[in-house]
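J.: Structures for review follow.
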Structure P
Amino acid sequence: MSSQTRRPRGRLLFYGIAVGVLYGALSRAFFGYHRFEGAYEVMSFAFLFLVPAVLGFLAVYLGEREGPPWRWWLRIVVPWVPALLSLAGALALAWEGLICVVLWVPLFMLLSSLGGLLAGLVRRLGRPRQGSHPLVLAFVLVLPFAVSPLEQRLPRPQERRVVHTAITIDAPVATVWKNIERVPAIEPAEHRFSLFHAIGFPRPVAATLAGEGVGAVRHATFEHGVLFVETITDWRPGQRLAFSIRADTAHLPLTTLDEHVTVGGPYFDVLEGVYEIEPVAPGRVILHLASTHRLSTRVNAYSGLWTDFIMRDVQEYILEIVKRRCEASFAG
């Protein structure tokens with residue numbers, strides 16, 4: 001291929017990517033604009049599934065409009081560029097927090113590639129080697145904006161999900177119970193790397209308990225002022241500790257969590273927690289921790305994979321701290 005052929009193709013590739021990025025940025029601004037609330041929202045199938053597919057379609061369809069057809073692997077990979085740049089732009093402009101961007105990266109990459117493959121298929125079937133078919137582009141461009149108002153007419157799904165974790169602790173039941181009914185302040189040296197903290201979720205700080213028995217109240221605090229008010233619903237010393245959970249959203253700083261993952265918000269909430277102590281040998285127990293959370297998005301099938309993963313990571317982090325404390329106390 002001559003340099004004269006490469007240059008126009010390079011410009012077309014840049015043009016296709018630039019249009020894809022622009023489409024992604026404008027779509028995010030449109031879907032997030034408060035005056036359009038009720039017809040458009042970011043946490044929707046139209047935005048999270050259709051917009052990345054469209055920007056991937058645009059990158060390939062416009063970039064391939066002249067010259068020989070691209071190889072299929074290019075149609076898969078090139079759409080990642082506008083998809084990732086769009087997410088980076090939303091993060092830079094503070095439209096989204098890091099946690100949302102991380103959760104959306106796999107989805108945007110997959111769907112943008114599907115859009116690119118669809119563009120290649122359309123070109124192969126229609127063979128419009130010169131220029132772009134205006135009707136095809138018009139249909140693709142407006143698709144997310146046409147689907148969203150229809151989608152918003154449907155009730156938002158309400159799903160309760162339970163995440164269970166467990167850990168073996170070499171300590172007697174009484175020691176373990178003492179370390180779960182109340183959690184003294186966690187020292188900096190006790191903290192370890194965790195994925196949930198790396199992507200922006202605050203780490204646990206302490207859990208205090210006012211009174212004992214059913215009806216007593218625990219206050220579980222996390223970094224940056226995040227507070228959960230936990231009311232005891234089952235109290236069996238040495239066996240089971242269960243509690244309902246209410247996020248204190250009135251005192252939650254607005255900058256702590258992304259609006260789309262705020263605990264107690266319209267899309268996500270933590271409802272219940274349960275500790276169970278299972279003796280397995282003298283001086284050894286299995287400590288179980290289960291939590292129930294509400295998920296209310298229009299893409300629960302995808303969102304649930306992430307909320308389960310993050311809740312499991314948080315719970316394992318807490319159980320590791322309890323284990324180290326119990327075994328250190330017992331050994332001492």
Structure Q
Amino acid sequence: MDHDREDVVLNPDILFVSDSFKQDDMGQVCAFNDQEENLIFDTLLSTGYNQLDKVAYTPAVKCPAVKERDISASDRNICRSHIQKSIEIIRPKLIFLCGNLAMIMVLKKSGITNKRGNVFDYELVDGTKIPVVPIYHPTQVIIEPKFKYLFELDIQNAIEAFIVNSKKDNSLDWEMIDNVGSLKKLDPYLNYDVAIDIETTGFDFIKGKIQTIAMSFSTDSGYKTFVFPFDHKDFNDKEFKLELVKYSEKIFLNEKTKKVFHNAKFDMKFLKKSGFPDIVNVYDTKLIHHLIDENLPKSLKDLVNYYFPHEQELIDAGD
């Protein structure tokens with residue numbers, strides 16, 4: 001077992017879990033080959049983390065050159081006890097599961113593409129919980145460089161959250177506007193740039209309805225966010241809806257301000273169908289990010305992760 005070796009790092013900051021054992025350039029058995037390990041080193045250093053002596057490595061399957069397709073369900077159960085013992089002995093502060101097989105063996109979950117970057121708890125026998133973050137396998141990044149952005153992003157965010165313990169205030173100042181009289185509260189914000197987002201009952205703008213509309217104004221003293229119910233199942237004030245559409249002209253038709261959306265065509269189709277006016281000075285963060293780097297993911301979650309990594313709690317709440 002690799003955790004019985006004299007050179008094993010106990011109680012490290014970070015444990016990287018690979019798929020299975022392989023050989024390095026010197027023919028030694030290891031969890032990651034030289035190229036994969038160099039990528040991990042470079043990524044850690046790029047985040048500002050340089051305590052490489054506090055990083056440990058282990059494979060999820062303690063046999064050489066095993067791939068996900070090679071291992072049956074019964075064999076997984078047999079091998080799982082070994083990786084569990086490794087984690088119990090090594091006891092890291094943070095675990096990165098590299099690739100789908102490592103995630104299957106440790107978390108009993110599959111789907112690295114959808115689960116990468118998310119945080120799971122791994123509980124030791126004594127009840128201690130260790131944060132676990134699935135990431136792309138270094139080989140995937142080497143073969144397909146477009147994954148490098150997410151690989152680096154997931155490692156950086158987890159280190160900041162669980163090793164550096166960098167915390168910021170994620171509170172959001174927002175107010176519900178659900179009656180005609182309250183619309184006047186928006187008057188002081190009409191000449192400020194505004195970010196707009198809607199929640200809908202579906203993706204088809206013909207059949208779907210707008211449940212809520214959020215507008216976040218960028219003011220001299222910070223951000224102010226208002227949320228408006230529209231065709232929400234728990235709200236049916238037709239007079240308010242008509243007045244909101246009418247009032248929105250002051251915002252949507254203002255030539256002096258920017259209206260920021262993510263994937264603007266989606267929101268604008270629903271708004272247009274619901275009677276809202278055309279919108280001038282539209283800025284679409286999805287299109288803007290495509291111009292910055294067309295190879296990077298452009299989902300709102302990925303962009304928030306990239307530009308605002310400390311907002312993870314808000315991202316999770318949005319899911």
Structure R
Amino acid sequence: MPTIVYAPVMENDVRAIADRFLPAGFNLVNVSAAQVPDAVNEADFLCGFIGPIDTEVLVAAAHNRLKLVQLMSVGYDRFNIVGARQARIPVAVNGGANAIAVAEHAIMLMLATLKHVHFLDAAVRRGEWRASASLRVYELYDSTVGIVGMGRIGHEVAKRLANWGARIVYYDPIRLSSERERELGVSYLDLDAVLRAADAVTIHVPLNEKTRHLIDAESLSLMKPTAVLVNTARGGLVDEQALADALREKRILGAGLDVLSAEPPPPDHPLFGLDNVVLTPHTAGPTWQSFPRRFANCFANIERVARGEKPQWVIEELADLV
């Protein structure tokens with residue numbers, strides 16, 4: 001019976017979802033992150049939210065039985081891609097299972113920063129009712145939203161903003177077809193032009209050596225002083241010190257961040273002392289409704305490989321392995 005090793009340890013209600021979607025004839029073993037190096041030696045498939053694994057462990061597991069690493073996330077920057085290549089194990093992401101969740105969270109952060117929700121909430125709790133009445137708040141209506149990265153999540157952001165009365169521009173290294181642009185109601189610009197035009201910029205690209213600090217001091221200098229930056233992708237995409245400087249000096253209006261370079265962040269993080277940034281603890285993706293989609297995609301991909309077919313959603317760095 002093929003064995004799927006899943007990490008980390010699931011809560012009981014999440015395990016119930018996993019068991020509901022587990023295909024017949026497969027054994028599901030749930031282990032902690034610390035137990036993965038040992039458990040993977042008995043695995044045909046490794047699934048879950050998987051962190052770094054030593055290269056020698058991956059090579060040994062591939063020599064034994066391991067055929068696929070199936071991530072439940074869309075991000076894969078923490079995984080040992082070099083080791084996976086050496087072991088010749090394909091690594092797949094979640095097929096957009098969390099795209100709706102992250103898109104909703106990104107729009108929420110846009111609104112929270114444009115309308116200073118966190119600042120106003122704190123004022124009310126201090127007893128300062130209407131004390132901030134002169135604070136300028138902004139609408140998404142008749143604004144320009146810039147989407148950096150038009151993959152599955154970027155698509156979902158565009159679809160959800162379609163009737164908000166906003167102009168949507170985007171940048172992606174691979175431009176969409178003109179037909180798809182018309183369907184989504186989006187216009188293509190290069191990255192600098194998106195940053196100059198947008199009232200809200202939302203980032204949806206993977207973190208790799210090409211994209212690290214994609215948004216740096218120079219990028220931030222192109223943005224409007226009334227614009228906000230939203231990042232629900234990976235913290236390393238943004239130069240956080242440069243962002244803190246821009247926010248402190250009011251060179252941009254605000255930022256909404258679900259991710260940071262260090263997670264959890266140090267207590268002296270430069271963004272913590274600022275009142276024009278909204279922070280959430282990397283919670284955009286794991287909504288309750290996303291778990292059935294995640295397990296359905298995960299197990300369907302595993303079944304493909306078990307049947308001798310090629311897996312879907314393999315990361316681009318290892319696409320040649322399938």
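Coordinate-derived values only; no laboratory data. Being a predicted model, the structure only gives us computed values, none of them experimental.
J.: When Cα Rg over 2.2 N^0.38 Å, for residues 59-210 alone is calculated for each of the structures P, Q, R, which structure yields the highest value?
T.: P
J.: For structures P, Q, R, which has the highest computed value of percent of Cα pairs over 22 Å apart, for residues 179-290 alone?
T.: Of structures P, Q, R, the maximum of percent of Cα pairs over 22 Å apart, for residues 179-290 alone occurs in P.
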